[in-house]
Structure I
Amino acid sequence: MTAPQAAPLAGITVLDLTHVLAGPFCSTILGDLGARIIKVERPGTGDDTRAFPPFVAGESGYFAALNAGKRSIALDLKAAEDRMIFDRLLARADVLLENFRPGVMARLGYGWEVLHARHPRLIYGAVSGFGQTGPEAGKPAYDMVVQARGGVMSITGEEGGPPARVGASIGDIVAGMYLAQGVLAALFDRERSGEGRMIDVAMLDAQLAIQEHSLAITAATGTPPGPTGARHPTITPFSTYRAADGFFVIAAGNDALFARLCAALALPLADDPRFATNAARCENVHLLKRLIEAVTLGNGVAHWIGVLEAAGVPTGRVQDMAEAMRDPQILARNMVLPVTAREGGPGFTAAGNPIKMTGLPEAAARAPAPTLDGDRAAILRWLEDDPPA
């Protein structure tokens with residue numbers, strides 16, 4: 001009988017000094033992979049998101065969803081007694097995460113150079129708006145700022161309309177994902193080299209890195225693309241379409257799929273020179289959409305989803321979050337989880353772990369998010385009972 005496997009990051013301790021979204025999103029990923037996450041929060045107020053709505057029984061659902069299963073200790077890194085506790089935590093930690101403005105940790109005496117000399121195996125992950133270098137490294141930034149500066153807002157929204165922010169906070173979220181990737185690579189490298197590394201992720205850099213078509217179009221033509229609504233700028237038909245009772249998407253990403261779409265809709269367009277190639281379809285995108293919708297407006301969304309799926313054409317209903325949270329496929333993948341209520345506390349809901357891995361059990365629920373400084377006693381006992389080697 002095969003022994004159960006440990007989670008891949010079991011035994012890894014992460015000191016998470018980050019707040020709001022980018023850093024906590026990173027530590028959530030690491031926690032889902034088995035790491036122990038210790039949130040080091042400001043005394044009195046803690047993570048800013050503790051004050052973010054929506055609230056249930058006075059507690060933030062936003063904070064609960066993003067920090068489920070983590071532990072909290074409140075430390076003032078300018079106070080001698082708290083610095084002593086933090087130093088003991090550093091001696092036990094594998095990873096430190098922070099999202100202060102560049103230079104703040106150094107002024108506190110905990111910059112990368114100092115920590116690397118004291119704890120050469122410690123991995124130091126920093127996420128900030130503009131990174132640790134460059135002429136604007138010290139400037140503050142939020143999600144909308146980097147979506148604007150990085151070009152994302154210029155391609156988001158409807159044609160001819162004003163710039164629009166992407167509805168999800170991708171400025172923070174993508175940076176958090178890149179930081180997690182950097183931490184995992186540094187942990188792997190440490191097994192070979194015995195030394196930790198510093199990871200410097202800028203939210204602005206991450207926004208540029210995810211724009212595959214916009215960068216390619218601008219570099220090749222010298223003309224930056226503008227917003228195209230839901231439509232893909234270089235693949236057609238690849239957009240939202242109207243049915244009699246709502247919207248759905250069609251993603252016919254090659255000539256063979258377009259031919260299947262034409263057959264399913266009884267549209268004699270597959271050999272029409274205006275639409276026979278993807279380049280021609282992109283040139284005639286608005287005409288093609290009118291021709292498709294002249295057919296799809298005749299029946300409801302459910303009808304067309306059935307017709308196109310039977311034909312093997314990628315399609316899907318445009319769902320709101322309530323519908324997505326009831327979607328059988330999403331539920332089958334364990335992607336909507338209750339956050340276990342603390343005794344006397346409210347219950348919340350969070351996303352499940354999207355990383356499915358052999359030997360990594362699927363949780364039936366997420367552990368509760370910590371109260372501010374609620375794990376101080378347990379963390380101090382851990383430091384006493386299991387000192388570093």
Structure II
Amino acid sequence: MRNNKGFSLVELIVVIAIMAVLAAVAVIGVSIYIPKAQKQADAELLNVLSDALRAACLSEGVDPNTVNATIAVDANGKLATKADGSVDIKNVDADIASLFNEVFTEKNAKFNIVEKNFIKFSNGKFGWSDGSNNPTLNYGGSTIVLDQKDIDALKDSTFGKMGIETLLGQLDMVTGIAANLDSSAYMNVLLSEDFLNCALLSMGIEQTAIDDMTKQDKVDTLMVKREELAREALKQKGIDNPTLEQLEAAINQVQANAVVLYTAQVTAKMDSAGIESLLATSNKDQIVENMMSSDKSGDGIAQAAMMCGLYTSYVNSSYGAHLTEAQKEVNVQNVLDALENDDKFMEYIYETEQGKKDLEGYLGSLNMISSSTSDSNATNSLIVNGFADPDLIAGLNQATGK
């Protein structure tokens with residue numbers, strides 16, 4: 001005899017609960033991948049637009065790298081159009097605009113994620129803009145406005161030839177140089193009020209909360225936050241239960257990233273006279289003395305970073321061609337040896353056009369990093385991911401027209 005007995009209430013509840021869990025998992029999965037797909041689609045649309053305008057410029061005998069066109073984007077992500085339906089591209093010759101519209105035929109093209117109200121064609125490529133001449137970098141859930149002068153300086157320098165990826169990958173050397181100059185002086189920098197304030201702010205602590213803390217409170221809070229971010233960085237690498245050695249290494253890296261951000265912030269606040277003063281007094285004794293000072297510790301770390309940066313550009317330029325491979329390694333001993341014994345290094349810094357361009361490029365790169373400090377989302381991402389973060393590199397390459 002057939003058993004026609006139906007599901008019990010308990011069985012139905014269990015089945016419904018399982019279906020709810022599966023649905024929730026599916027929603028979470030989709031919610032992760034949809035934004036990524038939308039950003040990818042936006043990037044592809046930017047590339048299509050860039051290719052169309054480059055082709056139009058070349059057809060008219062115009063170098064695309066000299067063109068600075070702008071297209072408005074409405075709240076729905078649609079490109080601004082004229083009455084005839086063509087894309088309304090500003091600041092270009094009428095013939096180039098006409099050719100651009102012939103090549104770019106997708107009149108109803110839309111961006112999925114509207115990050116700004118304008119896209120700007122600069123350095124041969126479209127990128128998001130704030131409507132000025134300055135391109136923008138979308139990173140860490142925020143929009144960072146970059147200065148076109150810094151980008152141009154970086155492109156004209158040895159750093160530009162080295163590439164963004166190489167430059168960012170070497171930034172953590174700053175802390176190694178400073179720490180190895182004098183460990184007690186470096187510790188003094190880490191305990192200075194300026195560094196503590198900068199580090200806490202970059203790690204997501206509100207300024208109002210920082211203002212109410214004593215110095216010991218800041219140190220204690222920084223230690224807790226540092227470990228929290230280190231564990232987050234390790235989780236992103238698939239390490240949920242790190243060893244003590246892994247956790248310590250991650251904490252040190254988080255701190256090193258905070259020092260680089262602090263260095264960038266300190267340097268960005270200096271005027272040309274301040275930069276020249278740092279250059280003129282850059283020797284081991286003066287750098288250590290500044291790092292040990294209660295009110296000049298930031299100057300000391302900026303000097304150490306500047307010498308590290310300039311030595312990096314020196315060994316990668318034609319002026320460092322006479323050096324051995326061992327001498328080309330950027331470490332504390334080689335930097336100090338160059339400061340004290342390498343006349344060609346000093347000549348390169350003070351007397352050559354390339355040295356001046358490389359200094360401007362170095363300052364430009366730190367200014368670009370310092371631009372992120374206005375948004376805690378971006379700085380928090382930098383603290384966790386480090387400066388070799390592929391998303392940061394991709395964003396800077398796009399912003400600089402690479």
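Only the coordinates and a few stated rules stand behind these numbers; no lab work does. Values in this document were obtained by computation on a predicted structure and should not be read as measured data. Cβ atoms are built from the backbone, for glycine too; each structure is taken alone.
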- Message: With mean count of other Cβ atoms within 10 Å over residues 193-200 as the yardstick, tell me which of I, II scores highest.
- Response: II
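Tell me which of I, II gives 19.9 when you compute mean count of other Cβ atoms within 10 Å over residues 169-176.
Working: I: 24.1; II: 19.9.
It must be structure II, since only it matches.
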- Structure with the greatest value (metric mean count of other Cβ atoms within 10 Å over residues 57-64, set I, II): I
- Item | helix-only ellipticity at 222 nm (-39500 (n - 2.57) for each DSSP H run of 4 or more, over all residues; to 500) from the coordinates reads -11000; which among I, II | I
